[in-house]
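Derivation of every value follows stated rules applied to the coordinates shown; laboratory data play no part. Computed from a prediction, not measured in an experiment: that's the story for all the values here. Cβ atoms are built from the backbone, for glycine too; each structure is taken alone.
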Structure P
């Protein structure tokens, strides 16, 4: 019973700890840096390109080892039945023969038109281009996260404005109601105030929905399972330094060519395609290969003489001049199985040599390969130029957007000042009974709309300048 009680307490304590951890995670407010880092760490596209980079690195390793000699061993055991050739005597036999063959072979390419070395260099260039591709993807994700993060901040600010307007409209409605009850204001003003409050409450709900959608978009970029409990920190986001906007698009473009990974990737692939031409031309050259081998074999039919027996003198079939039969000594050999180790020592074979292969005609394979490589090179050049054109166009657009966002922000800020003064003047006249409720509500709506427009202009201005900073090689931070 005591043991069960302790186990229950442990489980209960563990559950409380887990709930506390989950609650702590839910209450955590994410910074922009944390959002970007988490997205880069968990994004599927980034992981796939990291795997592609590893595969490209393996190709480099494989091509590097292709320069080394090859070394292979082989072993065979054969059982021959019926009429077959004895591998030891090369004579036909009908007995069962067992045989073993063991060999060790090496091969190294001495010259192949430098194709192996150029293939290694090409694979290294492709690996470098893949790393640049990966960096571009990381940059794109960072920009997307920053944009989504700013959208969440804008939605939160918009919700604050909407909530403040609900509070203000509620207080205004209550004040008008007291004045109507006191007989100093007509019933129509109260109805207008009620209508305005309803509109503000609807705007508040709309702002809540916009915040929920912005938060959902950000959590999806972060690959989070649910936006529930997710929140971001609300830093004091100052207006950006617009000194980068003083540069011309051409000046920013010159900087971008030295820093953007997509430009590096395109240029690297031009070099890779150029190596492809050299590799293809290597097929015109002879190929020189060195080889060597060591081999031996064993056969169960192999015998060796273990001794000689004298069998006396036997007629050899010839006759002397006197008519006597000629007798010759007769011997017989005693045979025994030839040991395994002795056979391998005696049958050991070593060979070295050189092989020369001169291409004369192979169905124009090499010539077509060279033409294909040249076309790939031209295509790589066009792709690089297209990349440069896209970068320059993007910089032009980003520069125009940043200037336009600055002008919009300045104009909206002036509008806000004007509408604030108009609202304060209208509020004084309305409280004095010199302005009807419709005119006062118009002034109120103008002020609210301009506040939201200013918020939108502010965050759009910040993002546009950040994009321009990115092309100019500046860090993406607030």
Structure Q
């Protein structure tokens, strides 16, 4: 493959890696305003990020497998097109239900992007240069996270929350043009193999059932059966995948590849412990501290800026030092930051909040790109799509679980109420409880990260 195609691949995937986290982080600043416009309660508002994450998580593995069979470029371009169209529709939504519906379609497009982007980069660039490229890609993710709070707060305050969705449309069109004209390969190493439709259906239903049950437990304990039913479906999915020749999730990668298995477990725990941070702090800064959206966005900016600055360094470092060492150090730093946020009060000093956000950003940088490098470097070329989508599934499932934890805490401590000053003390208590639980999860993630083994000096 020539350098021009490599350059187009890097540009297209980098822009896509910027787009999706930008949307997620910018939306956090708009959620309080959306709640006021649509008169939505706190649990319904929690579904705005959650329904997207749930849809993307349940479809990412299937689309990763489809991409391996039919071509990663094809799925990537189609997903970007769907994401762009649904972003525009979100911007013109006339009700909370319409917004949630269009967020589902955004999630479908997001799954197609997540399941192919890193796999394309890993297919294009060799092992020795992969850490650097993945570091650049991770930096794009964190740049999106960086600009999201700032631009999300700015747009929400001056042009309304709908402008956030409209902003992403021209960027999506740019990605489509770069991908369609610049990328020549399809990268379908599993061409001719069968797609596991029953497995995909069982897996998707298990996630939907569990997530809906978790979010509804407060209103009726009968919903606990939905959680159990979802868990049973997940077990059936695992049993099914073990016996078929062409599974959407190759469980042998987990049972026979320690690096792959524990790197994915570490990713799951990391994202479960950290993904709701921006959501919680957006509520805290705007409602408890009384900052307008634009100022709150500027404060939240410090975390992803640190991530963007140090991610290329961490990726390059993981080409020279064992990724488990770098990633585990990052996880330990994150855990310490979560402990600090569990002590938040209305009178907490702003400089302490900013300093802790910077600490968290540095920890995220040390964890993310080395962990991705470990996952992708531990498998053969034919499994790049599955490995990429598996890692993406861990990320999205972790993000979904993080929001699920927040939803359960809100439901138990606050109930389905609109956020008014009367409930601010309960809101602050809920935020502190969430950070305590997230800190525990992150500590568990340190052990998973250390247990992954080495990727150098052995044949993968």
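I have -22500 for helix-only ellipticity at 222 nm (-39500 (n - 2.57) for each DSSP H run of 4 or more, over all residues; to 500), calculated from one of the structures P, Q. Which structure is it? Present the calculation step by step, with values, prior to reporting the outcome.
On the way: P: -22500; Q: -27000.
Value -22500 for helix-only ellipticity at 222 nm (-39500 (n - 2.57) for each DSSP H run of 4 or more, over all residues; to 500) corresponds to P out of P, Q.
One of P, Q was used to calculate Cα extents along the principal axes in Å, giving 59, 45, 42; which?
Comparing all candidates, it corresponds to Q.
If relative contact order in percent (Cα under 8 Å, 6 or more apart) computes to 26, which of P, Q did it come from?
Values: P: 21; Q: 26.
Corresponding structure: Q.
Identify the structure, out of P, Q, from whose coordinates distance in nm of label points 7 Å out along Cα→Cβ at positions 329 and 433 was calculated to give 3.7.
Details: P: 16.1; Q: 3.7.
For distance in nm of label points 7 Å out along Cα→Cβ at positions 329 and 433, the value 3.7 is produced by structure Q.
Name the one structure among P, Q that distance in nm of label points 7 Å out along Cα→Cβ at positions 177 and 321 of 16.4 was derived from.
Working: P: 16.4; Q: 4.2.
Label of the source structure: P.
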